[in-house]
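Just below sit the structures, each encoded as structure tokens.
Where a number appears in this text, it was derived from the coordinates with a stated rule and is not lab data. In this text, all values refer to a predicted model and were calculated from it rather than measured experimentally. Cβ atoms are built from the backbone, for glycine too; each structure is taken alone.
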Structure 1
Amino acid sequence: MKTYLITGGAGFIGSNYIHYLYEKYSQEEIQVINYDLLTYAGNLENLKEIQSYPSYEFIQGDVCDRQKVKTLFETYNIDYVVNFAAESHVDRSIENPSVFIQTNILGTQTLLDVAKKHWEIENGFKKDKKFLQISTDEVYGSLGPEGYFSEHTPISPHSPYSASKASADLIVQSYFDTFGFPMNITRCSNNYGPYQFPEKLIPLMILNALDNKELPIYGDGKNIRDWLYVKDHCRGIEKVLRDAKIGEVYNIGGHNEMQNKDIVELIIEILQKLLEGQPEFNHINHSLITYIEDRKGHDRRYAIDASKIKKDLGWIPNTTFEIGLRSTIKWYINNYN
């Protein structure tokens, strides 16, 4: 049996990852400790089907609470730490950078320090232990019209959020370089799918459209992101955790570049098809779109080169954007409450 400590497991990607683990493995094969502070974006409803599993346990706590993290390692024989715990919304980081510094940097360092102390043995570390830092392509900064972020692209963050994630990455990397600590880092493109908190683009637009509210788009709407279906991301995370050589960094991308305005227009079109014949949703059309003042420091384009994870670990995304988006929209309609 392998024991996972998953920080931030009640959030969007973390909860999807826990669902994925229980789809992939039997309860005799894994034990999952979900450690989450339950801030505004954490929701245990995301895991209601799993809460009764004997091999699953939820513990509420802060990754910055050294004593509580230490108790976790003393209580459980933890094999893997998968660190999803993070403040993750750029707008919130512009309004209040300090909480991003606290959670994303100091919280990561606390986890590293406690894991190092418990996994360290003479001349190295216990076998089959690993710390996986879940990061973002935003640490690379912004791209021009062409080119892609590779694992060798220099880090150049432009928001307090991406700067805090880049800082955490560098600290994790330093533990490998200095101590030989068993770690990997994954940097993903924009995720979408079930359980995402509705401050992010796709769920916000779906729910605003259902509620007959404006669909606000920053600037000219031509900012480009590479979109990755969350379940594809979860497969990539597990591949890196189980199979990757320690010390390696992997980009995980969806090979799907889209302008923000095109995504909003596609959401409207899919909603219209799914809700056809329901007069209470006749308001859903392109007139809901409104363009607002651009975000400060808004990166123009992100695009990931995920060839390394394909070459080393055989991972590729399975879900096309239109199929993934349609599935996501259906989920939000069915789980509106």
Structure 2
Amino acid sequence: MKSRETDNPHNRFQPIAVEYDEGDGPPPSPVTIIEDHARSILSENDSPDLGFSFSANPYRGCQHACSYCYARPTHEYLDLGAGTDFDTKIVVKRQAPELLRAAFEKPSWKGATVMFSGVTDCYQPIEKDLEITRRCLEVCLEYRNPVSVISKSALVERDLDLFLALAKEARFHLSVSLAFTDNEMSRAIEPWAASPDRRFKVIETMAKAGVSVGVMCAPIIPGVNDSQLVTLLERAAEAGATSAGWTLLRLPGVTRDVFEDRVRVALPLAADKIIHRIRETRGGKLYDARFGVRGRGEGPYADMIATMFDTTIKRLGLTARLDGHDEDAKGTTFRRPAKKSNQLTLF
């Protein structure tokens, strides 16, 4: 049940008031903000499993508390836990817009698509107050740099004006991350994210406004939500999505412990079957980190999921999408803005 605002009024001495999507309650533990004084904001990768080469992550850790999040082990490098610490101790990069501008000014920058974000959600609740992602997008607009955004938050609707401007001056695409059609099951596995119904509404809002929007069916969890995949794609297409992608559940490091604990609490009668199904797609293991396999799995069960996705998007007329690389093949719109001169004119 959602807590009322009057249950715990905002402390007037605190600069940040965290708000949550309508219909979604706050997590049971308070959020701690940790400052990150990073010297760069762009991360480059050469993974063949990812559809982008450069990503920007204004935040580390995520308030959505999705039990399956493959980024959980990254918190351990900060001497924090990958469980509730990941959900409630959020590292913020306040200087991200300035760092992004500095990166764009480097002669080596050629205007590749920047993904927001490749690790944790750039529109998690604290973004409503901090507006770090919004200010980064303003920098991208200033430099006409192509952008892709992936998020499961309804907060993206706030920045519709920027999305449209980026689409006009550069290129822009939004992928709404959706793993479930069942609201209750979603809440059990990804407790503080926007409900599936709310995310379908985001797709509809963006599509009606003219934003290029697609759905990322991620993660597909064998024995949990694979049976919802066809309906998910149908509802997304009906809402206005024009593209779709999918990834299989990834459980690196301690993520497998967090996920299994959550499943055994939320779905106790089905837990053993779910774990067995996951192993079927990973050669008997819970995770396989090999490129080309980690995002798709292998074996008959994984092949069935892939076939189900492929046949459904073909029937619905959706485009299979890998954010970034397909866009970069079109060239770039990137332009550095003209520098203002301080020299006085003679006339």
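Quick check on the output: 0.95 is FRET efficiency 1/(1 + (r/R0)^6) of positions 128 and 144 (r between Cβ atoms, R0 = 41 Å, to 0.05), derived from one of 1, 2. Which one produced it? Value 0.95 for FRET efficiency 1/(1 + (r/R0)^6) of positions 128 and 144 (r between Cβ atoms, R0 = 41 Å, to 0.05) corresponds to 2 out of 1, 2. Calculated for structures 1, 2, Cα Rg over 2.2 N^0.38 Å, for residues 160-199 alone is largest in 2. If distance in nm of label points 7 Å out along Cα→Cβ at positions 40 and 264 computes to 4.1, which of 1, 2 did it come from? Structure 2 accounts for this read-out. Name the one structure among 1, 2 that FRET efficiency 1/(1 + (r/R0)^6) of positions 280 and 304 (r between Cβ atoms, R0 = 41 Å, to 0.05) of 0.55 was derived from. For FRET efficiency 1/(1 + (r/R0)^6) of positions 280 and 304 (r between Cβ atoms, R0 = 41 Å, to 0.05), the value 0.55 is produced by structure 1.
Quick one: helix-only ellipticity at 222 nm (-39500 (n - 2.57) for each DSSP H run of 4 or more, over all residues; to 500) came out at -11500 when computed from one of 1, 2, so which one is it? Comparing all candidates, it corresponds to 1. Each of 1, 2 could give distance in nm of label points 7 Å out along Cα→Cβ at positions 32 and 232, but the derived value 3.3 comes from 2.
Calculating FRET efficiency 1/(1 + (r/R0)^6) of positions 168 and 320 (r between Cβ atoms, R0 = 35 Å, to 0.05) for structures 1, 2 picks out 2 as the one with the greatest value.
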